[in-house]
Each structure stands twice: as structure tokens, then as C-alpha cells.
Structure P
Amino acid sequence: MEISEDFKARLPFSGDITNVLKKIVTAYNFREIRNPKVVTSGFEDCNFVVETEWGIKFLKIYSRIRTMEDIKRNILILEAVTKSAINHPRLHLTKNNKIQFSEGNISAVVMDYIDGNSYHDLNRQPSDKELTLILREAMKISELNIKPPFIYDSIAIVNLLDMYERVTPHLSPEDTGLLKPVVEEFKTVDFNSLPKKFIHGDLISTNLILDTNGKVWVIDFSVANVYPRIQEMAVVASSLLYKDEQSLKPRIEKLVNLYENEGGSLNEQEREALYPMALAAQAMELMGGYQYAYINKDNIKEAQHWMKVGREGLMKERVGNT
């Protein structure tokens with residue numbers, strides 16, 4: 001099994017990885033493990049796909065940077081999600097009837113592997129029909145009666161000003177020119193007037209899977225928080241639909257129409273805030289890429305991808321295609 005050095009650096013242990021994977025799946029009552037593969041997309045955690053006698057499974061080992069509080073929080077969210085109607089892969093229980101495997105520094109969860117592809121792997125944006133399914137999942141998530149301990153997510157839209165200050169020393173002059181107007185636009189948003197809900201917070205191409213039957217699945221609730229609920233739609237408009245030939249405002253209008261067709265409603269303050277927040281989401285893709293590439297030095301290839309996505313989106317807005 002080929003593993004990059006930056007991926008190895010995330011692992012909370014050293015030594016034979018396959019033996020650790022075998023130990024984990026055995027704890028979940030699987031006897032066999034074949035063809036383990038690394039899931040290279042994503043940051044922070046260590047994800048694998050393994051074959052067992054009961055089919056293919058997805059295995060997440062929490063990275064060495066996760067505190068016990070972080071892991072406990074994530075497990076709490078996963079428990080709530082799996083008890084709901086949200087389309088999330090089924091979680092398996094250990095022999096001790098626990099979601100979480102824990103031994104020494106190693107914590108992990110095992111879930112079903114979805115027979116399909118993420119939109120990142122499909123290399124396309126969702127159709128309008130699929131967008132409706134995604135918005136349905138977003139609405140289900142916002143209806144969860146859960147308020148986990150708050151976790152600071154450096155690339156969340158609400159933290160744009162912090163991120164801008166952090167990455168400014170690393171920005172190229174061209175990217176600085178793209179970001180400054182977004183920062184000023186962002187300062188006009190009255191966040192106190194925006195309804196807050198529990199949201200996924202990262203409905204991007206790598207976290208949405210379309211299965212072979214056309215069903216959409218949501219994965220990776222690592223940064224889910226209570227935030228302004230329109231932050232979810234802003235991320236979808238900016239990131240998930242970044243390949244759309246249209247600029248942000250028409251994309252937002254389409255999403256709002258689809259959302260309202262599903263019974264959702266937005267107040268006036270939310271409607272006004274959607275565009276500057278979607279702009280901020282594009283800026284966060286660019287700046288988040290800078291953070292991972294130049295500060296964290298983690299998964300440089302994917303960091304460069306998100307820098308490209310954010311930069312191209314902001315350039316489209318700069319030329320006035322609104």
C-alpha cells in the first residue's frame with residue numbers, strides 16, 4: 001500500500017499500517033481484510049477503503065492532531081446523524097457495541113462504503129435534480145436538535161477576517177488584489193440578524209457522494225457547527241457549483257428557487273447576506289489553500305486544487321459577470 005509522507009505524518013502511530021487496520025476491523029467483527037487503499041482526498045484524518053468478507057468498508061483513523069475532545073465531539077455528531085433520516089453511510093459497532101474503536105493513541109470508526117463517486121471524482125457539478133437532493137439533505141441536517149461543543153474551523157466563512165490576517169504574508173500581489181474587495185464586502189454582513197442552525201459546514205465536492213442508484217450521500221461532519229444557516233447554501237453556490245459558467249448571483253438565485261420549492265424559506269437579511277457570504281466562501285477556498293500549502297504544509301496537491309478553485313471564482317466575479 002503506497003502512502004505519501006504527508007499522509008503518514010497524520011497517523012497517530014508508527015509501524016505496520018496493515019496490521020493496525022486488521023486490528024481495527026477485527027474489533028468490528030470482521031475476520032478478513034484485503035486490498036487496503038488510502039483515500040487521498042481531504043485533510044487531517046487518515047481514511048482507508050478495505051475489503052472484508054462482508055463487502056467493502058470505509059475506515060477512518062482520527063489523525064494525531066485530533067484531541068480526545070475533538071473525537072468525542074465527532075462521535076456525538078455521528079450518533080445523532082445515524083439516528084436521523086440523513087443519508088450517511090451506516091456505521092458499524094464494535095464487539096463492545098461502540099461506534100468508536102479506541103486503543104492507545106488510535107481512535108477509529110468503520111462505516112459502509114458507498115458504491116458511487118464523489119462529485120470531486122466525477123469531475124462535474126450536480127444536475128438541478130441532484131442539487132435538489134443535496135438541499136434536502138442540508139434541510140435535514142439543519143433540523144437536527146443538536147448543539148455540540150463549538151469547534152473553531154479556520155476555513156469557516158465566519159472566520160474570513162482571521163484567515164485573511166493569517167495568510168496575508170504569503171499572498172501573491174494578484175491574489176491580494178482579488179481578496180481585498182471581498183473582505184470589505186464581508187464586513188457589511190450583519191451576522192446577528194441571521195438565523196443560526198446546526199449545519200454540515202462543508203458541503204463540497206469531496207463530501208457528497210452520488211451512488212449508482214442516483215442517491216446523494218453526505219460524509220465528513222468534522223467541522224459541523226451551529227452557524228448562520230445560509231452559510232450552507234453559500235458554500236454550495238461557491239464551491240460545489242464553481243464549474244458553472246454563470247457567476248455567483250445566478251447560481252444563488254437557482255439555489256434559492258430550488259430551496260423554496262422544497263419548502264424552505266429565507267428572511268430578507270439572509271437574502272442580502274447570501275452574495276457576500278458566497279464571495280467569502282470563494283475567498284476561503286483560495287486562502288485555505290494558502291494555509292494548507294504554506295503554513296500547515298499538508299496535502300499540497302489538494303491545497304493547490306482549492307487555491308485554483310477560489311482564484312478562478314473570484315476572477316469571474318471581478319470581471320463583473322454578475
Structure Q
Amino acid sequence: MRKFLDRLIAGLLSMWVVLQFVSFPTEIKKVPAANLAAEIQDTWKRLKEKNLLHGSLLITQGDRVVFSDGPLDLQYSIASVSKSFVGARFTELEKSGLDLNAPVCQWLKNFCKGRLAHITIEHLLNHQAGFGRDLSFLQFAKRTVNTSWTIQDIDIQKLDDSYLHSDPGSKMQYSNFGYLVLSRLLEIIEQKSFSVIIQDLARRAHLHKTSTVQRGDVLPIYILMPFSRWGFAWNIENSVYHAAGAGGLKSSVQDLIQWIDFSYRNSDQDYARGWVRTKKQSYKAYWHNGATFGSYTLIAVLPDENIRVALSIDNFKFTKQWSEMAEQFEQHFY
């Protein structure tokens with residue numbers, strides 16, 4: 001029975017990933033920075049009234065809470081927002097003397113051939129190593145079904161240049177696999193488990209509800225009937241416990257507001273160490289989102305206006321475009 005349930009969950013997760021390629025055009029709305037908090041707040045209220053989302057939102061400006069809704073200390077799966085934790089830890093190590101331009105081959109011997117040998121830590125941090133989102137959909141599916149897989153298995157992962165879509169350093173291409181490799185590099189460099197590394201980092205950042213998702217963790221997913229008041233919680237074992245720094249952390253919106261100040265980086269790069277730079281708005285902002293099976297998280301900061309946003313949603317439908325209306329929040333940071 002356990003095997004059947006594992007395979008069912010893996011199948012549903014795989015289907016969800018495929019459906020993320022289903023996209024509907026969204027016009028990017030532009031508002032002045034002074035109106036942004038009110039715009040996000042109004043959008044949140046409107047979608048909640050239609051029973052299209054369930055979760056928590058916290059907006060602050062300086063030390064003042066502009067708007068809050070939902071439990072602020074409840075843990076959610078934060079998916080790819082986890083990447084900013086990996087980026088922050090490598091930044092700390094860089095300040096302590098680690099050369100981020102060092103080749104990954106220095107620690108992982110399966111990177112010591114062909115173009116792979118030119119991949120550096122910095123390439124991985126900024127999604128410029130040349131990998132796609134994963135090595136392949138088949139590799140992703142195998143890893144998802146294999147409940148015993150851990151990031152230590154990266155040490156023996158068979159790799160060659162055929163997995164590279166471009167030369168290392170030549171262009172940005174978002175890669176979850178790259179952040180799995182980075183998570184393993186942290187373990188090797190620090191001689192600690194990834195969960196302990198995050199535990200230590202959370203303590204330094206004064207976070208109280210942030211840790212890695214562990215096997216057996218149950219984070220409810222809410223099933224909602226749109227345009228009604230009907231819904232219920234589906235208590236399901238979270239499946240991202242082996243995603244490490246690619247998407248395997250859990251946190252609260254209260255912690256994430258605190259985390260923003262600890263970790264965001266002013267950068268001219270489109271993507272830098274777990275933060276995306278806003279390009280199409282009139283204001284400067286940095287942000288990252290994360291979506292996984294039944295959850296969505298967004299963090300953002302406007303440094304000049306001292307505005308911070310953290311929202312987490314835990315209701316499930318298949319495509320992010322319809323279910324969580326993610327773009328209605330993200331569009332302000334494109």
C-alpha cells in the first residue's frame with residue numbers, strides 16, 4: 001500500500017510539473033511604488049473573497065506592518081524560495097575566503113571532464129552552468145519515485161557534456177539541478193548535513209520557523225471550490241524532502257520578512273544567488289517565487305522604499321496560472 005501511495009503521489013507531482021508548461025498570457029500591470037502595497041493587498045482580498053486562495057500575506061514598510069492576513073507563524077513549503085538560503089550561505093563562505101570562481105570539479109569528480117570541468121560555484125548560483133531545469137524529465141521522475149534518493153547521490157551521478165544546453169557562463173538558464181549540486185557542495189565544504197547548515201543559518205538570521213522539510217512532514221494542502229465558501233484541508237506527506245536547496249525548505253511569512261533583510265543582494269544581474277531583479281517596472285526590486293505540489297510562495301523587496309512582501313499559499317489546483325493566480329502578484333516584480 002505504501003509503495004502504491006508513493007507512486008500515486010509521484011505521478012500526480014509529475015503531472016503537475018508537466019502542466020506548468022500550460023501558460024496563459026498575462027498583461028503586466030504597472031503601478032507606482034507608492035501604490036504597490038495597496039495593489040497587492042486589494043488583489044489578495046479579491047481572490048480570497050472568491051475562494052481562490054488560502055494562505056498568509058505580510059507586507060511591511062520599515063518597522064511598520066502595512067497589511068497582514070492569515071497565520072504569520074505557520075510553516076509552508078517555500079519551494080524555490082529555498083534558493084536564496086543557499087545563495088546567502090555561499091555569500092557568507094565567500095566572505096570567509098571561499099573562491100566562488102573555483103571549479104565544482106574541485107569537490108565533485110564527476111564534473112572533471114569536458115565542458116563540465118569549467119563550471120564554477122558562481123555559475124551554479126546564477127543559473128549559468130548550462131544545465132536545464134533538470135538533467136531531463138526522466139531523471140527528475142526517477143529521483144521523485146526513488147524515495148531513498150538523497151543529495152549525496154550526486155557524488156555518483158553519471159554526467160557528461162550532453163546534459164549541458166549551453167557553454168558554462170555563456171547565458172542564464174534556470175536550473176533546479178544546479179541548486180541540488182550547490183546543496184551537496186555545502187555539505188562537502190562544511191562537513192555538515194544540509195539540514196544542519198540551514199538550522200545554523202536560520203539561527204544567525206533569527207528565524208524561528210524555518211528548516212528543511214523532512215521525510216514524513218505533513219503540510220496541509222487546501223482543496224477549494226472557487227466562488228463558494230467550500231473547502232477542506234488534505235493532510236498529505238510533503239514530497240520535497242529530498243529537494244534540499246532547490247526547493248526543500250519550509251518557513252513562515254514572518255520569518256521570510258526577516259530573511260529578506262538578511263539575504264537580498266543589490267545586483268545588476270538578472271539573477272544573482274537566489275534573487276531575481278525586476279526589469280519592467282519603474283522601481284527597483286528583487287524577488288523570488290516558488291511553487292510545488294499545492295503551494296506557492298513569493299518574497300520581494302523594494303530597497304529604496306523599504307517595502308517587503310512575503311506571501312505563502314497552500315491551496316491546490318493543477319496549473320499555477322489558474323489556481324493561485326500567481327502572476328497577479330508576480331507581475332509587479334517582472
Structure R
Amino acid sequence: MPMLLLFVNIWQLRDQSKGVLRITLNGNETLLRYPCQNTHDCTYYFSKLEPGYYLIELWGANGGGSYTNGKFYDGRGIGGYSRGVMQLNYPSDVYVYIGGKGENGKNPSTIEVYGGFNGGGNSPRDNDNDSDDQGGGGGGATDIRVNGTSYINRIIIAGGAGENGFDTGYYDLSPSYGGGFTGSPPIENNGNGISYGVSADQNRGYSFGEGQNGVHTGGTSGGGGLFGGYTIKGEVGGQGGGGSGYIGGVISYKNIIPTTIPGNSNFPSKPCNDKNGCARITLIEYIKRKEKPIRSCPETVPRFACRFNIRHR
């Protein structure tokens with residue numbers, strides 16, 4: 001039991017003024033929920049973990065809902081899921097970024113709405129006279145970083161969903177989703193049929209880690225991910241694309257195979273009961289560190305002390 005308490009109780013928040021620890025324990029399993037009230041201005045968890053094998057499961061965040069001609073449409077885009085084993089060969093600093101849900105559009109639309117924490121793009125205000133159309137913000141990605149907080153330190157990512165634009169409700173478009181190796185493409189319908197933009201994948205996206213901001217009235221934004229999702233630059237309010245997931249920094253171990261699944265497919269149910277992301281870390285086993293034996297005594301160490309150390313190491 002002391003081993004479990006050490007693993008769990010050293011988790012902290014980088015900026016405690018922005019949130020509170022939201023951790024649930026279940027044996028060797030630790031569930032980390034989104035820690036903040038504000039869905040776009042948040043902070044991350046951090047800890048120093050002992051050498052070992054850890055099962056990582058991540059769920060990306062959903063996007064926000066939208067207004068179309070004054071009618072609200074709840075956000076339907078779902079973040080992706082990623083799983084794999086994190087191998088730490090020495091004590092390592094581990095950082096957990098939980099994606100925040102994109103904000104809902106507003107009615108009347110007088111200001112832009114924000115994307116979720118960790119890469120979700122923003123959606124612009126409605127510049128029309130009626131001000132009753134606005135897309136939602138993109139969902140943030142959930143990721144694990146090791147020995148640094150830069151995007152390049154990410155070892156596994158679940159992509160955030162892009163979210164509703166004006167077209168989502170008006171034309172009943174298929175929901176956006178986070179990746180997966182590939183996020184959903186941005187979509188629009190200009191009245192002459194549906195057109196698709198470019199999907200974020202393992203090699204490209206709007207930006208490394210960041211979803212694109214919406215560019216037109218009623219338009220929405222991309223989700224965060226390895227590469228963030230694009231919006232679509234049509235004349236009307238298209239639906240944003242999802243960010244891509246990533247499993248390049250985790251391994252297979254004991255029949256656990258790394259996988260990343262898009263939000264429009266079946267995967268394990270998200271254990272947190274909101275539309276933010278979450279992370280579950282399960283200790284599989286520790287790696288025992290071998291100490292080098294003392295083979296000779298320094299001249300400054302008495303012989304009897306050296307013999308005692310050799311026998312009792």
C-alpha cells in the first residue's frame with residue numbers, strides 16, 4: 001500500500017489559483033479529471049514518477065454548441081481516445097494536460113467564444129444585424145508530456161473535436177470528432193451541396209498542437225491535437241475539423257497495444273461525466289533499479305566500515 005500512496009499523492013497542479021485537484025483512486029489506477037471551472041484558461045497536473053510501466057488512457061475534449069437563427073444546437077463533436085504503455089527507465093517528470101470543452105456559442109453574439117484548454121480554436125462573433133448566429137469553440141486535446149512541457153515532449157495524445165458552426169444545425173451535418181490518427185475534416189454546405197476541407201493527421205494540420213480559429217460569422221474552430229484541426233473558409237458558417245491523436249511515444253507491453261481511436265468510433269467509455277477530457281494512469285509494475293556494489297574501499301574509509309557496507313548493501 002505505501003507504493004500506491006506514493007504514486008498518487010505526489011500529483012500537483014502547476015497553478016493552484018486556477019483549479020483544484022480532481023483525482024480519483026482505485027487500486028493502482030489514478031483518474032485525473034479536468035481541474036478548472038474555466039474551460040479555456042486552465043493549468044496542468046505534474047508529478048515525478050518512479051521507473052516503471054504505466055498504462056495510459058486519454059480522452060480528448062468535446063467542442064461547444066452553436067446558435068443557428070437564434071436556436072441552440074448542443075455540441076455533438078466527440079474527442080478521440082488513445083491508449084499505450086509509458087515506460088520510464090528512471091525517475092521522470094510527468095505532465096498531464098487535460099483538454100477543456102469548447103465554449104458554447106452565444107445569443108446575442110457580441111464577443112468571440114473560446115476554444116477549450118490545450119489547443120481548441122476560438123469562434124468569431126456574429127457581425128450580422130441580428131447577432132443570433134455563432135459557432136462553438138473547438139475542444140482541447142488531452143496529452144502526456146515527459147521531462148518538459150513543450151509540445152515536442154508529448155508522448156501520447158487524444159485529439160479534441162472541432163465543433164458546431166451555423167451549418168451544423170441548419171443542414172444537420174455529421175458531427176465533428178477528434179483523432180485518432182486523423183481528425184474529422186471541416187465541413188460546410190453553401191446551399192449547393194456539402195464540401196470538405198483538409199483533415200489534421202500525423203503530418204499536417206492547422207498548427208502543431210493548436211486548432212484554427214473560426215474565420216467567418218457563424219463559423220466554428222478546430223480541435224487541438226498533435227496537429228490542430230482546420231476551419232473551412234467558405235462564405236457561410238462551416239463546421240470545424242478535429243485535431244489528430246498520437247501514440248508515437250508509448251510502447252506495447254503485456255498484450256497492451258498502442259492505439260488511437262477517433263471520436264466517431266467505439267472505444268472505452270469516458271470515466272469522467274462531463275464534456276472535458278480526462279486521463280487514467282494505471283501502474284502495471286515498477287522497474288527495479290540495480291545498485292552498483294562497492295568493489296573497493298576509498299583510502300579515507302576505515303576498513304571495518306567498508307566491509308560492513310559490502311555485506312549489507
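No value in this document is a laboratory result; all are computed from the given coordinates. All values derive from a computational prediction rather than experimental measurement. Cβ atoms are built from the backbone, for glycine too; each structure is taken alone.
At-a-glance table
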| item | result |
| --- | --- |
| Structure (P, Q, R) behind the derived value 44.1 of mean count of other Cβ atoms within 10 Å over residues 158-165 | R |
| Among P, Q, R, which structure scores highest (criterion: distance in nm of label points 7 Å out along Cα→Cβ at positions 150 and 166) | R |
| Origin of the derived value -10000 (helix-only ellipticity at 222 nm (-39500 (n - 2.57) for each DSSP H run of 4 or more, over all residues; to 500); candidates P, Q, R) | Q |
| Origin of the derived value 1.2 (distance in nm of label points 7 Å out along Cα→Cβ at positions 198 and 214; candidates P, Q, R) | Q |
| Computed 0.45 for FRET efficiency 1/(1 + (r/R0)^6) of positions 70 and 118 (r between Cβ atoms, R0 = 30 Å, to 0.05) - originating structure among P, Q, R | R |
| Per relative contact order in percent (Cα under 8 Å, 6 or more apart), the highest-valued of structures P, Q, R | Q |
